[in-house]
Each structure stands twice: as structure tokens, then as C-alpha cells.
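As C-alpha cells, here come the structures.
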Structure P
Amino acid sequence: MKPSMLKSESKFRRIFETAIDPVISIDEKGVVLLCNPAAEQKFGYSTEEMVGQNIKMLMPSPYKEEHDGYLSNYMRTGKAQIIGMVRELEGERKDGSVFPMELSVSEVLSDGERSFTGIVRDISQLKQAQAAMSKSENKFRRILETAIDPVISIDEKGIVLLCNPAAEQEFGYSSVEIVGQNIKMLMPSPYKEEHDGYLANYMKTGKAQIIGMVRELEGERKDGSVFPMELSVSEVLGDEQRSFTGVVRNITEHKEMIDELQQFAYVTSHDLKAPLRAISNLSQWIEEDLGDDLNEETTENFKLLRSRVLRMENLIQGILQYSRVGDGEPTIVFCKLKEVIDGVLGSIVVPEGFLVHIESDVLGVYADQTQIIQVFTNLLSNAIKHNNNPQGEIRITARESETNKEWVEILVADNGPGIPMKYREKVFQVFQTLQARDTAENTGVGLAIVKKIIEKQGGKIEILDLDTLGTTFKILWPNKTQ
């Protein structure tokens, strides 16, 4: 044999012996001619135990009983059922255990003799992963089908990919009528006309106006009736395409309840303010009529009475303000933080010598301008009003969150007396205040309004536990530039 042939054969044998997958060669009758170490390891037989035996020894039923027939049929007719392709079968080890495998078979003609070489790939892990995925998919489908709220998924062009039974029930269409259609069929004007533009703009710029937050919109049913709803949209990045999934919540009852509460708050405040003013005026008249006949204690009591009346009026006004937060659809625009804060500082009383520092790595955020002004007005007013430091100071910093770029992190820190740990959750509740309730300015509604506004626009607020003087509020605002 020529040296080059010897070298080639040696190279082939090294490849054969080091192959990760089992390789087995058989003759026309199915008798094993050779096998590699990977085959020994996978099936649990030695080479001596396999060579010379029929290949069906490595097969469980029904493949074992069918194999000779397949082979003889191919030898007679030339019609292959497995040769030249990859098929999914099962293999059987020496210990009787069975495993799923992919088998690819090739035919070899050499010196008038025909043989067949099979390469085996154990796909047990793949099958386990597929089973787990199938189980997960079935679980997701059950959750989707039994969800109370409508769930609808669309592609990048707004075409509906799937919807659940709750969506059919809410909108009055069958899934057959919805899937394959543009999602705007479920929207009244002006949302219907605007939707494609919003989606195309997001795909082009990546700037979201609804994705990742909860927004109040309206839906339109098949019969043309319109209902108020909350919509939360999430983005799903798949291997081949991007999709968006929306969860809808009908808030008709919620809106009716809010309307009733707002009407109640308005009527109550109107009915209460008149007698309160009358009480204040009456006390003033009595004090003037009695003149010098009033002693010092009674005069002080009259002043206390009027301060209580004023506090009551402020509380009523606070209730009205709190009830109106989030009333109506917010107008979301890009708000430059420095301009917002400078505007607030120009509208409130800042004591002489009181220092306010603004450091921002971001230009601004997307928000309702009126409401974000209200947020900073309350926070800065409180920081100034409650600061007992001879040299008052507020430091405002804004930057992208280091842990999650989807948030803009805004810190409002002061060097005032601070808020004790036990009160840090309570201060965000209505009518919670750390000062005496006789202080007319202190209604305990301001921070509750701040929290409600921030959360309505998809953000978060908390008081940081820092080993420093004063109070630091941390606001996480959705970063819609991402």
C-alpha cells in the first residue's frame, strides 16, 4: 500500500476513533462490520460484542422487528426510507434502557461490496428541553385562556397574533375575526388614526409612549360601544420577530366610582366651606363687638378657633386636589428638568441664603408638565418650609439609573431635620404630618399627591436610608429615551 494511502487511512481511523458521536457500519444483511469507541460508550457493548452481530440488537421494539424487512426491501427495490436522510428513532443499550436519537445513514459502494454507515446522535437533552418548553407553553396557554383580563399580542406592524377568550368577550369579536387584523379595529377615534404612527415611530426611534407603563385609553367593541380601559404593554423579543403584548382592564366601574367620589368631594367641600367661613366671620364679629371686655385668654381662644377653621378649609382643599390627581388623560411631553425646577423656584418663596444645587446628566423626562411641576413644587416647598438649619440647602441630581437604564433616577436631598424611620412610609399617606395639626399650612396631603402623580405616570418614590443629615427622596421615572 502506498505511503499516501496509509497516511489517509491512518487519518480516517483517528477521526473515526475520536468522533464524539457513535459511528457504526453494517453490511447488506445488517451485520455490524465496525464501530467506534463512542458507540461502545453509548450502547454499553464492547466492539467484540457488536461486530458480527445484527444491528437490530441496538434497537428496541418495534424497530427491532421491522429493520430486516426495511433493509431487504431497499436491496430489492432501491427505495430508501432512511438512507440519505436524518430520522428520529430510539436506541437500546445493553442494560435495556432506551434513549431517543437522530440517525443519519449513508451508503458506501467499494470493490463491488455495499455497506451502510450510520451516525447516531443522542437527543435526550433536546427532548427534555422540548418537553419542558411544551409544559411551559401549555401552562402559559392555560393562564392565557383563563385570565380574567383581555390579553392581545401584536406584531411590529400592529397585526394581531393571538388573543384570549376574555378579549373575545370584552370586545365582542371571535378570535377568528381579530387574529390577522390590525389592532386599531379595537380602538375608537382618535386612537385608531394615531396608532400606526405611534408604532412606526417607536420602531424607528425606540422612543416609547406607552410600552412599559399603564395608560388610560378607550376601547371600541364590535357593536360600536366605547369603554374606558387601562392598558399595559410589554415588548417581547423573539428569535425571528418582535411582538407586543397588551393587557386590558375595563375600568368603567372604577371611573364611575371616581366620578362619584369627586362629585361627593366637590359638593362636600362646597357645603362645608360656607359654614366654616361663617364661623370664622362670626368669631371675628363677636370679638369686635366685645372689644375691651374680652380678656386675654378668650382672645387667644378666638384666634385658635379661626386657625382651626383655616386648617379645616386647607384640609378640604387638599382632599379636592388629591381626588383630582390623574383625572383625565395626561398630556405627555418632553420636560426639561432644569427648566421645570427653575420655574418652581421662581414661583415659591426661597429664603435669602438658601442654596439650591441642580446637577443633571439627563436633559429631561417624558411627563405631564403640569403634574411634574406639582411634584417638584411640593418636594421643594416641604424641604424649605421644614428646614431648621441656619444654612438651608437642597441638592437635586438626575441621571440614568446605573442598575437599569429604563429608569431616570432623581434625588432630592436637603439638610433639614430629617424624617424618622418609623414615619417614612406614613408621610406618603393622606393627612399624615410630622408637625402639630394646628399648623394651618400643614395638611398632610402634599406628599400623598406627589406619590399618586409619580405612580400614575409609571414611576416610584421612596425615602432613602442614608447615614447623612436631612432627607433624601429618590424618584425613579420611566426613561422613555431608551
Structure Q
Amino acid sequence: MSTRSLSRASDRVAREDLLLFVNACFACTGQREFYGDGRGQKVSLDFLHGYIAGNYRDLYAQVLALGVNHLNQALIVRNLLASGREVREASRARENALLTRTLHTLPSHRAMHLLEDLAKHGVNNRRARALTKSFLGRAEERDFLAVKYRRSFRRAAMHAHAPFIGELQPFFLRGWKERRFVTPLFESFRQAHYSDRALYELPYSIAEGLAQKRGVRRDVFLERITPRLTAHERARLVSTRAAAGLATDVDWSRQSLVRIASYLLSLPEAERAAREEELSRAFTLSVRRAARRTEASYGRVVCVLDRSYSSQGSREKRHRPLAAALAVSRFFRATASSYTALWTSSTAAKGLSEREELHVLPRGATDLATPILAALRLRPDLLVVVSDGYDNDPGGLAGQVLEAGARLVPGCFMLHLNPVHDSEIYAPKSLTPAVPTLGLRDAEDVPTLVALARFATTAGSMTDLERDLDVRVRAFLRDAS
């Protein structure tokens, strides 16, 4: 075999390996799915992370810039920190920048659990210690992290030999039994063990546990803590507060499309009907922000969206597959010049309208072939199927229709987005090898996924892939400045 042939074969293997890994990092959360358990997912993830980190370390680090889910970001950071000796000197500075940026963009609980995990696994090299000290030493967040995540903070700081500056030492030694603190948050935390007034001076996530410990009535607590709620807390507590007879003003533009869709699907049908205007406005505000941020723009788009019974997800991920499909539909409505939404188990030949989508429910078997045929008749520029890949009415027909469509409608680019990870095959289940399948996390990831799918189908070289990843890494790091 010639050198050029070997190079092409090597590029193909590397490309397939990376796409397999990226798929898992978008879709796999280590939680139970409708067709699989959480343990299988964790085993699958551990294998993939170990394989990619060992064979493509530079690419493994650059995946952090693609917007993969938080679980996999944390795993990548931990694995890279644990194997610092293996990094090439030429790549060290960029890898360090990616690790630092990622740790600072993770949600606080993910970041603190990651640092505690480093201590649990004995990762204590110089780079890990420096990163831990830098994160825990941020003055603007240090006090909150120390109060909210007391065990994780203390364990991570002691493991990294980080100094307990200011009043951290008496706080961890005596806690609320200290006579008095100068640090406002520490003092409020101390007083909240005795005083109702001090309880409502704390952030909600800290005050909630203390309120339960002190036996404060839930409705009273929710009403008085309102001024301290963050935007995400307001969105998360809408239903809880409504049950207590309390209204909540939510800035929906700051919520992701999947989060809004999940909230909508948690509502009974009667409440959805009564709040159509409010829910439509929430989607509109969020999708405008997403479209502006991603700068996405598409021509004629048709989506085939799976709302079969399995789209209700699992107990841990209630309605997640259906919420992802609804979010993708809303995203394309705002970014495509012409859009049609074709849902399974639907008699609407022209697709469901925006208002009708607010009332989708998981039901029936998975007949993807019928809406795919209808979509091909419209001859779109982009055909996107959002499904868990379990086509069973009849089984396998959807893949055959897609294969025929690829030949009969050559100008149409086809893509399968799957929000569910299949641990047995280490990837989201595919409908057919003729159409690229990518894991789906959030609707805002669609532009990245479309770009990856186009790269996969055009069989680009590793040089092309590395160039594209480099652009994304620079943008990811630039956002930190």
C-alpha cells in the first residue's frame, strides 16, 4: 500500500474515532434511558474517554471547545490533569488554557465535584494544584463556594495545599459556632441558624437546606426568598411556586430551548392551553438569543420529529428526547428561510404549526418512514430527523427511505440528530450508514452538529478537521478575555 493510501486510511480511522467520541459527549449523560441503564452508559463512556485520550490527546482536549455536555467536559478535564506527563511540550500551553477556561465555565456544582474527584483519585501534580488554587481563590466567588460546597471546598483545598485565607480557616474549623464573622456571607450563614431574617439574606441554594433544617414552611420560605433567586432558579421553581400560589417573573431569554421545552412538557394539557401565549413568548425570546449568538442561517429545512412513546425518556431524564425534538424545531423556525415540522403520529400533511407544537405528547409506535417520505416530496435543502433511532413501525424502513432519498434528491443534505446514547454500540443509534448520525445535547448545538456532519460526509482530511477545531478553540478561549 502506498504512503498516500496509508495516510488516507489513517485519516479515515481518526475521523471516525473522533466523531464517535463527539457523538457520545453530546448525548451521553451517564443516566438511564428508555432503552438502556445508566451503568452501561458509564462503562461505555470510560472506554471511549480512555481510548481517545490515549490515541489523540490534542484532539481530545480540543473537544472541550465544541460545547459537549458538562459531564463529559468534567471527565476530559480530570483525565487530562491525571495524565499531565503525556502532553507534548508544544501543546501544553493550549491544553492548560482549555482546562482553565472549561473549569471556569462549568456550573459551580460540576466544578466543585470535579475538584473533589481529583482529590478522591489522588491527582495532585503541579498543574492540578495550580488550577485548583486558581479556581478556589477567586475573590468574587470564593465565599459562596465555601458556604455552599463546604465539604468539597475543604477537601479540594487541602488536597491542593491551597491556603485558607481570610476567615476561611475559622469558618471550616468552627463553622456556624464561631462567635462572629467579618465576612458578610459567613456572618449571614452563622446567624441563619438562629434568625429568620438572616436566612433570607443568603442565596437561595444555601438558604433552602437551612430552611428545611429549621422547619420553615415551604410556601413562606419561597415567598420571602424571591429577591435572592437567580434567573435559572426562577425558571426551575415556576411550577413549585405556582403550586404554593406564588407568581414568578422569569427572564425566558436566558433559558435554553431544551429547558423551556422540558418545562412545557411537564405541564398538564389544560395548563398548556391556558398559557399558550406565555409559552410561545418564552420560546421566541430564547430562540432569538440563540439565533443571534450562533449566527445560524439555513435555506429550506424540513424536520422529521419523533414523538413516539419512547420519547418520554426515563425517570432520570423525563421527556428529554421529546424536549430535544421540540427545541430543535423551534431553533429551525427562527433560522431557516422556509421551515416545515413533520411529527410522527400526525395527520397534518403540511406539518404542525407553532401553536400546535405546544401540545405535543409522546404516543404511539415510531413510524418515521411516512413523514420522511413527505419531507422528501418537499425537496428541502436540509432534512433533519430527530429521533432515538428505534424505528419500529415497521422496523428498518426509515433507513431504507433515507437511502433512496439520498439518491433521488441529490441536492438535499440529510442528518439524523439523536438525543439518546446507546451504550452497547458506544454511540447514538443510527437509522442508516448513508446518513450521518450525531448526538444531540441542546438545540443551540445544531450549527456545530451540521458542520460536523458535512465534514463526515465529505471525507475531509485530518488537516481540515484540525483547522476547523483550531478555529473553534480560538473562539472558545477568546470568549474568556
(request) Name the one structure among P, Q that helix-only ellipticity at 222 nm (-39500 (n - 2.57) for each DSSP H run of 4 or more, over all residues; to 500) of -13500 was derived from. (result) P
(message) Ranked on mean count of other Cβ atoms within 10 Å over residues 164-171, which label among P, Q comes first with the largest value?
(response) P
(request) Using the calculated result 17 for relative contact order in percent (Cα under 8 Å, 6 or more apart), pick out the matching structure from P, Q. (result) Q
(message) Ranked on distance in nm of label points 7 Å out along Cα→Cβ at positions 92 and 388, which label among P, Q comes first with the largest value?
(response) P
(message) Given 40.9 as the derived value for mean projected area of the Cα convex hull in nm², which of the supplied structures P, Q does it correspond to?
(response) P
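Here, each number is a calculation from the coordinates, and none is a lab measurement. Treat the numbers as computed from the prediction; the structure is a model and nothing was measured. Cβ atoms are built from the backbone, for glycine too; each structure is taken alone.
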